[in-house]
1. When mean projected area of the Cα convex hull in nm² is calculated, the result is 19.2; to which of the structures P, Q does this value belong?
2. Assign the value -12500, calculated as helix-only ellipticity at 222 nm (-39500 (n - 2.57) for each DSSP H run of 4 or more, over all residues; to 500), to the correct structure from P, Q.
3. Say we calculate distance in nm of label points 7 Å out along Cα→Cβ at positions 75 and 91 for every structure; which of P, Q gives the highest result?
4. Among P, Q, considering only relative contact order in percent (Cα under 8 Å, 6 or more apart), which has the greatest calculated value?
5. By the measure mean count of other Cβ atoms within 10 Å over residues 11-18, tell me the structure among P, Q with the highest figure.
6. Out of P, Q, which structure matches 4.3 when distance in nm of label points 7 Å out along Cα→Cβ at positions 115 and 179 is calculated?
7. For mean count of other Cβ atoms within 10 Å over residues 83-90, find whichever of P, Q sits highest and give me its label.
Structure P
Amino acid sequence: MKSTTISHLHQWKASGYKFATLTAYDFSFARLFANEGIRVMLIGDSLGMTIQGHKSTLQVTVTDIAYHTAAVRRGAPQALLMADLPFMSYATPEQTFESAAQLMRAGANMVKLEGGEWLAETIRMLTERAVPVCGHLGLTPQSVNIFGGYKVQGRDEAATERLLADALVLEASGAQLIVLECVPVSLALRITQALKIPVIGIGAGNVTDGQILVMYDAFGITSGHIPKFAKNFLEQTGNINSAIRHYIAEVETGTYPANEHSFQ
């Protein structure tokens with residue numbers, strides 16, 4: 001199989017093909033995901049909670065993400081890998097460049113960062129220096145202390161317009177992809193239709209160009225609070241290989257996420 005590139009994602013959006021992605025953190029699961037048809041993976045700072053056992057993503061470092069990115073790359077050499085720039089790793093231009101370089105050297109194809117219009121110059125500088133960027137809007141977990149918890153974003157008109165404006169600014173600044181988390185379906189549709197670049201949703205309904213799930217949510221391994229948008233595909237199928245294939249099929253047909261996994 002040929003390597004998946006950003007161009008493929010743009011072609012998928014243009015053709016209306018909805019694609020499934022998962023988080024991945026190690027060699028074995030990355031290889032399994034790739035073998036079953038997952039062509040885009042995220043090495044997310046969610047590892048702070050799922051692997052390290054913290055209550056948020058804030059403790060994760062660039063070194064942590066780089067370590068897991070290298071492992072995932074060895075397991076999925078043809079996949080397109082996004083790697084999170086973790087909390088406070090892109091506060092200044094110099095810090096941003098060094099953080100991004102470390103992740104790209106580890107095997108990432110693009111870096112993901114959280115925030116809106118204020119990131120415009122950062123994105124522009126990264127893309128000028130050959131680092132592709134994925135933006136992340138809506139519920140941005142690194143801002144949990146600002147939000148006062150993990151809450152749906154874009155509920156009122158002002159917030160809706162602000163998120164739409166942020167998305168357009170990120171695209172204009174050079175972002176090649178957007179992750180949109182925990183927003184009403186109507187807003188997700190507006191943003192997806194307004195952007196030329198692909199939009200990957202998580203808790204954003206089935207109207208986005210692609211979907212992403214934390215792998216532990218997709219297999220019912222998550223303990224404690226279960227996100228509304230999560231679905232246990234392993235429970236439906238009985239084995240991990242079938243669960244991955246079922247997830248891909250439901251994303252491609254728009255069956256998942258259904259109304260019960262979405263915010264209105």
Structure Q
Amino acid sequence: MSTSSLLSPKTEIPRSLYIGLSVSSFLAILCLWCLLTYGGFTPPDFLATPAEVLSAATKRIGDLSLFHHMGSSLTVILSGFLLASVLAVPIGILMGSFKAIQAVLEPITGFMRYIPVSALIPLLILWVGIGIEQKIMVIFLGTFFQQLILISDVSARVSKDLIDCAYTLGARRGQVVRSILLPACMPGVMDNLRVTMGWAWTYLVVAELVAANSGLGYMILNAMRGLFTDVILLGVFTIGILGLLTDFLFKWLRHRLLPWSAEF
């Protein structure tokens with residue numbers, strides 16, 4: 001394949017080439033990491049070697065502590081994200097489709113989505129305590145208002161011509177919502193859920209900042225106190241891998257559940 005074709009916008013490339021480029025980028029980062037650590041360019045306390053991270057992973061997989069932390073973090077992430085999504089999807093679609101609902105909710109949404117979640121932690125501790133509920137609320141607040149504004153934009157962009165045509169053909173309001181509005185919105189909704197799931201993972205360390213005794217965020221913060229960079233990197237890589245798996249899951253669900261949408 002020519003270089004000009006590779007650099008042309010919207011041009012498909014062979015699957016084998018796509019995989020090859022992806023693997024090459026991963027190997028390039030791994031080689032740079034090895035060069036910095038084994039080459040002595042960085043002190044051990046600043047950046048652990050790949051072998052040290054692998055050793056830390058082997059130890060924590062062997063005693064099952066890594067899986068324990070993963071389970072705790074997944075419980076927090078999925079609970080907060082699902083709670084936010086169950087509420088944000090229908091409200092966001094209504095907000096983007098009905099101007100009266102938009103007028104009521106948009107100022108509140110616009111205000112709340114700019115407030116850092118970390119600034120709300122003291123209030124959350126007062127309101128719901130320091131248990132798992134506080135951590136779930138951090139994920140919820142970090143994703144709900146972002147989802148709401150993104151999903152409302154998706155709903156607002158649905159062509160009014162489609163709705164007018166349905167009314168012209170005799171469809172009732174409920175049929176228009178079920179058969180026109182929802183199918184037109186769902187591809188964009190799924191894409192936005194995929195994006196905000198990534199944001200939910202970024203809030204994990206913040207969620208486990210207070211009074212946690214398990215979780216990947218807790219593991220990273222606890223290792224930071226002792227400058228155990230191998231454990232810190234292990235926690236970071238684990239979060240990255242789990243996030244990548246959830247990203248692939250959303251891609252698969254979009255392909256399976258929304259066959260009328262454009263290919264990703």
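1. Here the read-out was taken from Q.
2. Considering all the candidates, the number was obtained from P.
3. P
4. Top value of relative contact order in percent (Cα under 8 Å, 6 or more apart) goes to structure Q.
5. Across P, Q, mean count of other Cβ atoms within 10 Å over residues 11-18 peaks for P.
6. This figure was derived from Q.
7. If we compare mean count of other Cβ atoms within 10 Å over residues 83-90 over P, Q, the biggest value is for P.
Read the figures in this text as sums done on the coordinates, not as results from a lab. Note that this is a predicted model, so its numbers are computed, not measured. Cβ atoms are built from the backbone, for glycine too; each structure is taken alone.
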